[in-house]
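What follows are several structures.
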Structure P
Amino acid sequence: MTTAKQDLGALGEGLVVQNCACPRCKRSRTLKTLPPNFKCADIICDFCGYLAQVKASSSSDGSTPPRLLLGAAWGPQKQRMDAGIYFPLFLVLVAPGLGRFSIHYLPADLQTPELFLMRPPLSETARRAGWQGFYYDLGSVRDRLVLLAEGRLPVRRPRKPPAPPALPFAAE
């Protein structure tokens with residue numbers, strides 16, 4: 001069973017894959033999702049190998065980015081930053097009440113270390129004691145975000161309940 005945040009993340013990745021061309025090779029329908037928990041990247045272009053991070057967030061209007069956005073694990077992000085490696089960011093804002101979404105893009109070359117704010121480690125009583133994440137400080141890059149797409153959220157059709165099992169009939 002997935003959590004609401006995981007469902008929002010999967011929705012965001014799906015919206016990017018469906019609505020965006022690869023920023024590097026410009027081909028449509030080549031962006032694919034990577035397996036869950038792949039470090040620092042969520043999508044790949046199956047033509048040119050382009051990698052990017054996708055972050056999804058709820059938004060009251062579906063277009064205004066939050067000032068802070070939860071990132072992922074600090075360790076892998078810090079190692080990449082120290083090596084001068086930054087992954088482009090797709091920011092998907094979802095307004096479920098309005099049925100709307102928007103997709104914003106922040107290229108890697110417009111990112112600086114100030115975008116990434118280290119969080120304190122989790123307490124010793126936490127399930128993942130000592131784990132440390134980070135926030136994206138979107139307030140520091142608001143003027144660098146590029147709007148790529150906006151639209152209506154896909155309508156989710158309710159799943160059909162499974163058919164009852166067939167009853168075996170006695171042979172006559």
Structure Q
Amino acid sequence: MEKILLHTCCAPCSASIITLLQNYKIISLWFNPNIYPKTEHLLRYEAWQKYMKLLNIETVEVKANWLDDETLYEQLWLDDAVKCDKGRCYYCYQKRLEQTVSVAKNLDIKNFTTSLLSSPYQKHDTIIEISKNLANENNLNFVYVDPRKNFYTGVNSVKKLGLYSQKYCGCKLSIRK
């Protein structure tokens with residue numbers, strides 16, 4: 001069975017896409033330096049770990065470079081995201097997918113996708129565009145699936161397991177007060 005590296009933004013979104021990747025051996029990647037604050041980052045990370053363990057899915061992670069010093073979040077992530085001429089969401093997708101491609105190449109995995117495609121709140125076409133470009137530039141296969149119709153089913157399945165489900169995208173600017 002071919003391997004696929006699944007960039008995973010959170011447990012609820014991964015629940016929506018995993019069922020569509022049954023023809024692959026999934027390796028789930030955690031790289032989400034956009035998620036703020038550290039407490040929120042850790043809640044999502046722990047839910048991801050528990051969910052992947054329940055599903056017996058192999059995991060790999062790349063730690064956000066600001067986690068040891070939360071005061072560095074803006075300097076190491078948010079400032080560049082806000083300055084991006086294509087918008088902060090574009091920057092966020094681009095950086096996370098670049099890291100996904102890097103990990104895939106290091107692990108000699110030819111296929112990748114992302115759970116960012118699961119949410120109807122994300123910029124679906126932008127994620128596809130970035131993923132296709134990165135795949136072409138790096139001689140990899142971007143596996144496109146559309147899990148949006150499964151989004152609420154996935155969210156509810158994770159909640160039923162007692163796992164954390166967030167209320168905002170992740171970056172400091174998306175926090176609803």
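Throughout, read-outs are computed from the coordinates displayed, never taken from laboratory work. Note that the structure is predicted; figures quoted are calculated from it, not measured. Cβ atoms are built from the backbone, for glycine too; each structure is taken alone.
Out of P, Q, which has the highest value for FRET efficiency 1/(1 + (r/R0)^6) of positions 92 and 124 (r between Cβ atoms, R0 = 25 Å, to 0.05)?
Q
Upon calculation of log10 I(q)/I(0) by the Debye sum over Cα atoms at q = 0.10, 0.15 Å⁻¹ from the atomic coordinates, which of the structures P, Q produces -0.44, -0.89?
The read-out comes from structure P.
Who wins on relative contact order in percent (Cα under 8 Å, 6 or more apart) among P, Q, i.e. which is largest?
Structure Q gives the largest value of relative contact order in percent (Cα under 8 Å, 6 or more apart) among P, Q.
Compute distance in nm of label points 7 Å out along Cα→Cβ at positions 44 and 68 for each of P, Q and report the one that scores greatest.
Sorting by distance in nm of label points 7 Å out along Cα→Cβ at positions 44 and 68 in descending order puts P first.
One of P, Q was used to compute helix-only ellipticity at 222 nm (-39500 (n - 2.57) for each DSSP H run of 4 or more, over all residues; to 500), and the answer was -13000. Which one was it?
Q
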